[in-house]
Structure 1
Amino acid sequence: MGRRWILLALGACLGAMAFGRLARAEASGMWEAEFRAGFDGAVRQSVRDVFSRPRFGWDRGPVMWTRTKALAVHVGYEGQFDAVWYGRMDEAVEAAAGARWTSGFERRRSRVAVEVFFLRHWFLRARYGWGNFDVLSFQDLYLEWSGLTRRPGSWWPVLRIGQVKEPMTLDWMNSALRTTFAERAMFTTSIVPNRSVGVRAHGIGPGKRFTYQVGTYLVDVTELSEQSHRNGEAVTGRITALPWAPKDRPDHLLHVGLAASYRWDLDTYRAKAKPESWVGPAIVDTGKYAAEGATVVSGELFLQRGRLSFTAEGAWTAVRLPDGPTVGYWGAYGQVSCFLTAGHIPYNRTLGCYGRVQPERTIFCPARSGLGDVELAARWSILDLTDGPDPGGRAWNVTLALNWYARDNLRVYLNYVYSDVADAYGAPGADGTMSTLLVRLGYDL
């Protein structure tokens with residue numbers, strides 16, 4: 001499967017005929033989810049309505065729509081701002097990193113999101129701004145078509161083309177605005193596939209107890225994550241199931257999932273990770289080296305009983321070097337969460353990931369006045385990059401979290417992270433520990 005085949009597939013999806021049901025909802029903005037749930041117009045009427053006089057208003061941000069909502073455009077904003085205080089790291093680790101961990105403030109994310117619905121079954125999303133790095137870039141830029149879902153049966157997929165997430169692990173498929181902790185686990189950002197340009201199909205099985213996501217991609221993630229690939233191609237897929245999910249208790253369920261990715265023509269490979277806070281350098285880093293390809297596999301489990309939930313995931317990456325041998329890296333985490341109020345972690349059955357916490361009572365709401373929801377959580381995570389001729393070290397973290405969900409789009413994070421690193425950057429004896437206190441304010445429209 002070469003680059004030419006992938007480009008042909010992209011063109012075929014763009015030129016497809018489109019008459020079908022509304023695209024399925026994802027863990028996305030509140031305006032998008034509400035619009036998807038409320039719109040059900042006729043296609044012929046919608047085509048005429050696209051050219052009618054538009055209306056303007058405010059619905060979780062500026063919005064424009066036509067009479068029957070055949071065309072609707074929403075402009076939103078996503079922002080996360082951090083204050084971080086670091087304890088002292090061992091001098092040997094700082095020497096290996098060539099930098100120090102310095103307390104300070106950080107704009108973690110600041111992005112403008114444009115969402116467009118048109119002709120019932122088409123959806124366009126573009127999110128532009130500062131994301132993982134201090135550089136302006138598109139995080140999401142894709143076109144979605146749900147025309148196949150009009151066919152009988154529940155397995156027909158929704159298609160996406162553009163820069164999309166490669167589907168792997170619950171931690172990665174969760175929106176960055178809905179993660180339990182301020183940062184994802186170390187292995188998620190270092191050895192798990194990130195966003196890439198390609199075609200992805202996702203769908204659900206009978207009773208919404210199964211999901212699948214599969215895609216083919218052109219890989220270049222040098223500015224999107226803590227890993228680095230150049231000029232590669234990939235096929236990545238994920239399946240999830242709910243073996244236990246009582247119909248009368250949406251807050252009781254057992255989720256399991258498996259995912260795999262095969263990657264080739266990578267040119268170079270690099271994996272590194274920060275101590276689950278974004279201000280400052282990485283604590284483990286393999287450096288960039290030549291690689292022909294990689295294979296990634298992962299497993300996931302999420303158990304929820306009301307306010308209490310438990311999540312465990314792990315991934316293993318085998319990197320193929322040009323001279324034949326294989327280098328193996330692995331990581332895992334386990335976490336527990338408990339709401340002190342009546343809330344719980346919602347579950348999105350469309351993509352097998354978390355939904356948005358929506359407190360029953362919130363601040364700045366006279367009709368449902370209250371203080372929102374409060375959550376306590378703890379996580380242990382590990383990342384091992386010690387294999388091969390270019391080892392990057394090994395680290396583990398313990399993170400304690402206190403989350404306040406003031407509204408469904410306003411949240412305050414308080415994280416304490418204890419980090420332990422060995423042979424940082426592959427330097428023997430570069431061992432040390434560090435404590436981190438992180439406060440984050442998150443807001444989105």
Structure 2
Amino acid sequence: MENFDFVAIDFEYASRNQYACQLGIVAVKDNTIVDEFCFLIQPPGNHYEQNYINVHKITPSMTVDKPTFDVLWEEVKRYFENHTIVCHNSSTDITVLYKTLSYYFIEMPKFKTIDTCQEIANISLNLLADAFSIELDNHHNALSDAKATALIWLKYQNGFRANIDNIVTKKNQISSYAEKKIDSALFQKDLEHADKNNPFYDRKIVITGDFTLARKEIAIILKKMGADIDSAISKRTNFVLVGQNPGPSKMELISKLRYDGFNIQTLNEENLIEILEGNHEKYASEKEVRKELKITTEHIFGDKGRFEINNQVLNIFSMKEVFIGKELSSDRNCFYQMFGNLGASTNEELDSSIDVVVLSNKSIDRIRINEFDETINNIENIYNNNNAVNFKFQFISEVEFLNYYSCRIDKAYKNDIAVVEPFEKYVKKLS
């Protein structure tokens with residue numbers, strides 16, 4: 001096994017479960033980078049949450065054909081075992097490694113950890129890279145972050161100390177607003193003196209997490225810009241300014257509201273600086289946050305979206321309202337009969353009373369490659385045009401339902417013609 005001076009790593013992860021979706025590895029020997037790799041990883045179930053996609057821009061379509069971590073581990077474990085692993089904020093990266101390995105029942109390897117947050121400065125990686133005059137053009141790309149971490153640690157080991165002036169400059173870009181005279185009542189918006197053309201003017205914004213400035217100072221800046229600062233996130237929130245270590249409940253609520261179709265924008269400190277420097281265009285938003293759901297694979301395959309199939313329970317559809325999508329593989333009337341045998345009601349119209357949506361095998365195949373058909377578009381339109389706040393539909397596939405129904409027959413209804421006949425008729429037409 002080759003011995004490296006150290007190996008810098010960075011993980012990106014797909015959801016609050018912290019399962020890896022990307023790994024960057026940069027190996028250093030004799031003060032020189034000798035290996036660097038970037039791997040996309042299929043997380044369990046290829047499940048993502050939108051809040052995390054917005055950060056690293058990795059989507060389910062990008063990892064659907066990539067190896068799972070248990071497969072990739074055979075290739076990369078030599079960079080971990082008995083080496084010195086350098087991370088920026090190691091508590092996150094090592095947690096991702098541990099959780100992902102644990103999912104596949106793989107033992108955690110032995111290695112030494114160095115955290116540049118603890119050893120150098122507890123600031124964000126992009127600011128530390130600036131202070132060390134290291135380019136970080138693609139922050140939140142695992143390889144880009146791992147390489148920046150490696151170069152920072154190399155410089156630090158060779159006696160270079162951070163140029164704090166670079167960090168102070170970033171602070172001053174923000175604090176120039178704070179020097180202006182403003183009203184001290186931070187939670188009362190003041191539109192009289194604010195520039196109407198900035199993105200925060202008369203927009204609701206919530207601040208969470210830690211920044212290079214105190215939250216109070218940031219709030220003063222935002223108030224001067226005409227922001228309507230709130231302490232709590234709601235479906236009327238336009239922006240959430242997210243720093244390091246944000247409130248977990250706030251982040252969870254953002255995910256929930258986005259899941260329900262409310263497009264709340266999250267900004268980090270870099271985005272704030274960009275806005276203060278006059279780059280407004282890409283952050284413009286309507287004052288009213290409308291419900292404009294665009295269904296993603298999370299709605300179909302995520303924990304909330306999947307209708308849980310339990311083959312040990314003889315009837316999980318009793319009293320459920322069911323909508324059956326188009327393009328079934330066989331006789332649609334047989335599906336109606338099977339659900340009727342289960343005590344479910346099948347509706348021809350998709351409305352807010354529906355509990356379960358059955359998607360055809362063809363629809364599911366399209367969704368896996370991010371193509372959404374008429375059934376999905378119909379669901380979006382109906383949901384966006386009614387008054388329900390929460391997206392409550394749950395989905396099962398045609399094949400999942402048929403497997404469940406078949407198990408039900410085998411367990412208790414082999415001799416019940418009314419139960420067996422529609423299933424056999426449906427399956428016969430498939431052949």
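None of the figures in this text is laboratory data; all of them are computed from the coordinates on show. As the structure is a computational prediction, the values presented were derived from the model and not from experiment. Cβ atoms are built from the backbone, for glycine too; each structure is taken alone.
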Notebook entry, point to check: 0.90 is what came out when FRET efficiency 1/(1 + (r/R0)^6) of positions 102 and 270 (r between Cβ atoms, R0 = 35 Å, to 0.05) was calculated for one structure; which of 1, 2 is it?
Noted result: 1
Next item on the list: Compare percent of Cα pairs over 36 Å apart across structures 1, 2 and report the one with the greatest value.
Entry: 2
Notebook entry, point to check: Among the shown structures 1, 2, from which was the value 15 of relative contact order in percent (Cα under 8 Å, 6 or more apart) calculated?
Noted result: 1
Margin query: Once FRET efficiency 1/(1 + (r/R0)^6) of positions 318 and 382 (r between Cβ atoms, R0 = 25 Å, to 0.05) is calculated for all of 1, 2, which comes out largest?
Written below: 1
Note to self: One of 1, 2 was used to compute helix-only ellipticity at 222 nm (-39500 (n - 2.57) for each DSSP H run of 4 or more, over all residues; to 500), and the result was -11000. Which label is that?
What the structure shows: 2
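Where does the value 4.3 come from, among 1, 2, when distance in nm of label points 7 Å out along Cα→Cβ at positions 86 and 254 is the thing being computed? All intermediate terms of the calculation are to be shown ahead of the outcome.
Values: 1: 4.3; 2: 3.0.
Going through each structure in turn, the value belongs to 1.
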Notebook entry, point to check: Any idea which of 1, 2 comes out highest on FRET efficiency 1/(1 + (r/R0)^6) of positions 286 and 374 (r between Cβ atoms, R0 = 30 Å, to 0.05)?
Noted result: 2
